[in-house]
Every structure is written in structure tokens, then in C-alpha cells.
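> The data blocks that follow each hold one structure.
Bear in mind these aren't lab numbers, they're just calculated from the coordinates by the rules spelled out. No experiment lies behind these values; they were computed from the predicted model shown. Cβ atoms are built from the backbone, for glycine too; each structure is taken alone.
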Structure P
Amino acid sequence: MDGAYRTPLGDVPIDSACADALRARCPFLSLDETWQRGEHAVEVVLPFLQRLAPANLSVVSVLIGSEDAAEWTQFSDALAQMILMQEEPVLVIASSDLSQYLPAPETVERDRLLIEAIGTLNVTIFTRAVHAQTVPVCGAAAIACWLGTVTRLGATTATLAAYGTSAEVGGDPHSAIGYAGLTAR
């Protein structure tokens, strides 16, 4: 994949070599751009990266919709291998809402359980927590791949940086969406 993502802050080039290497290691990855229509994860994250990252920022965006745990494992292995071969530092981000469209107190309780599961850095514990919920996490596969990748890179702890709901910033308290930021080291 060649080109760049365009935001109001400028263009962010796609790291084509890394994207090609990931596709070579994961033949199930597709270049079908129709999958990204309507997807907002990249457009939400990129402006923050443009403000905080070095000027030579480049990205590889992967939309993960598969529910196949074997593909998650293969992708996590490939991504960790690619990161270990890079000379420059790499940041791995998984973008997902948590609970969606529930009363705010229920959103907070369900999200607490999901955040605790993510905090274990264990894909199996996380996927069990997701399956125990009656409300799906839209980016569960992305979070599972993030967990797999960061643990392969040696992460042993996860820290909650912040948590909030849409209700806390003026959204409908009867139909809240949960958001959390976690870091792994």
C-alpha cells in the first residue's frame, strides 16, 4: 500500500515496506480499501500522533475484523517480528470503543471488567471477558492483537492512563460509550 493519510495537520506517509512485509507474513491481509470506508479509528488517532510524534512519522494501519484466533496469533507474531527489525522506535496502538449504548453506570461496570482483563496482558482472559459480555466490543480483535504483540515484545505490565464515557462530556447518560487508554511496558 502506497500513499499517505491526509488530515488537517498535513499528510502522514504510509510505511509501504512494513505494510508489504506484514502482508507477506500474513496472506489473509487484504488491500481492499472498501473495508476502511466508514471506519474512523485512524482518523481519530492520526492528529494526536502528528502533534506528539517525530516529524518523520509514518504509519501502517491495519483494520482487524477477523474473529479467527489463529490469525490474531499469526498477525501478532508478524508485527512483533517487524517491530524488532526496525531501527526507529515503534508505537503500537489498538483503537476501539468499549461498551456501547448502555446506561452510563452499566457501561462503567462492564468496562471495568474489560479493562481488568486487558490489564492482565493475556489474550485468553481478555477474549473470555469479551464473550461474557452481552454487548460486543467493536475492536476486540484489534485489542487481542495488541495484547499478543506487546507481550511478544516483552511487556509485563499494563497501566490505565485514563477512562471516561461519552455521558461525562455531555452525551446521553442512557446510551453511553466507554473509552479507555492503557499503556503496556
Structure Q
Amino acid sequence: MNLTYLASRLPKLKLMIVTLLAINILLFAVFDTLLSTLDTLIWVLLLLSYEFEALNIRLPISQKQLLMLRRTLILLIPLVFIGYVLDSAWLDISNSLLWFGLICLLELEIHQPTWVAAHQQLFWQSTMLVFVGLLLMVVLWMWQGAWLDAYDGLLWILAFAIIEVDVFSFMQRKQK
């Protein structure tokens, strides 16, 4: 398929994915635990806060309030993780650790671009290892019959690829 065509459809894809993620919050609220519901809600709100800021969308709250909301959400992430540890939810723990790893790689890329440039191969391999791990999580959830978790995991991988990385632009750059 033509990447230019797909890239032109990006806003609609983003909206579709955000809508599916919002539906996931409801699905987790009805069919899963409060902890999983909070986990999904926190990550969706974080994603939206970053996306609104990136697109310069004005919200009915101040920039300071948005920053406080984001910091609160970020502080809740380790609490949810501790909840998974206390519940011995090993797949959720593993999945969380992989996402933490991906966030660390993103932060490294943003704040240490010269180090990343000097260690491109290691950075690329680390990123691929994390994504393979995330895909493995989806397979493990499917194997255990945890269909909602598998669907959610796959949707988040897709969301990350389309919204955060803009995989279509990335692929076009790689082709040139």
C-alpha cells in the first residue's frame, strides 16, 4: 500500500485508535479488575495530554493544570505496578516493565541524542527487543485466553506506532 496515502489518513487513524482505547476503558471496567481499568485510564489520559500538547489543542484548563494532571498520572503508574506485584499478576508486571523500558528508550533518544547516535546499533536492537517482548505478551495473553488483555496489548502497540512514532513518516524516511 502507498505510504503517502496512509500518512494522509493519519488523523483519522489516530482518532480511530483513541476511540478504541476509550472503549477499552469501558471494557476493562465491565469485564476486568479495577486495577486494569485504572491502568488503561491513566495511560489513555497521558497519551491524550501529550497529543493535545503536540497538536497545540487548547483545553479548558491552564498549561499549569495540564502539567499537574500529567504529573499526577505519572505518579499513579508505579502505584498500579505495585498493585500488579501485590496481585502476582506476572504478565501484567512483565508488560509494564517492557513499556517502562520503551519509555526509557524514548527519553534517552530525546535527552541524549548524541549518545543514541553513537550507539545506533545498540539502541535499535534494544528497541526491537522491547517490541518483540510486547508482541510476545500479546501471544501469551492469547495463549491464556485473556482476550481483552491481548487485544488491549495489540491496540497499544498499534497506538504507539501510529500516534507516538508516526510509523508512516518513519518508514518513508527509511526508504529514501
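> If mean count of other Cβ atoms within 10 Å over residues 72-79 computes to 20.5, which of P, Q did it come from?
Working: P: 20.5; Q: 13.2.
Going label by label, the one that fits is P.
> Still on this structure, I have one more. Work out relative contact order in percent (Cα under 8 Å, 6 or more apart) for each of structures P, Q, then name the structure with the largest result.
Result for relative contact order in percent (Cα under 8 Å, 6 or more apart) over P, Q: largest is Q.
> Right, next: Say we calculate distance in nm of label points 7 Å out along Cα→Cβ at positions 80 and 128 for every structure; which of P, Q gives the highest result? Mind dumping the intermediate values first?
On the way: P: 2.0; Q: 3.0.
By distance in nm of label points 7 Å out along Cα→Cβ at positions 80 and 128, the leading structure of P, Q is Q.
> Assuming -28000 is helix-only ellipticity at 222 nm (-39500 (n - 2.57) for each DSSP H run of 4 or more, over all residues; to 500) as calculated from a single structure, say which of P, Q it is. Numbers along the way, then the final one.
Details: P: -13500; Q: -28000.
Answer for the origin of the read-out: Q.
> Can you tell which of P, Q yields 43, 33, 27 when Cα extents along the principal axes in Å, for residues 32-103 alone is derived from it? Don't jump to the answer; show the numbers that get you there.
On the way: P: 43, 33, 27; Q: 41, 23, 19.
Derived from the structure labelled P.
> Comparing mean count of other Cβ atoms within 10 Å over residues 144-151 across structures P, Q, which is largest? Show your work: numbers first, answer last.
Working: P: 23.9; Q: 14.9.
For this comparison of mean count of other Cβ atoms within 10 Å over residues 144-151, the top structure is P.
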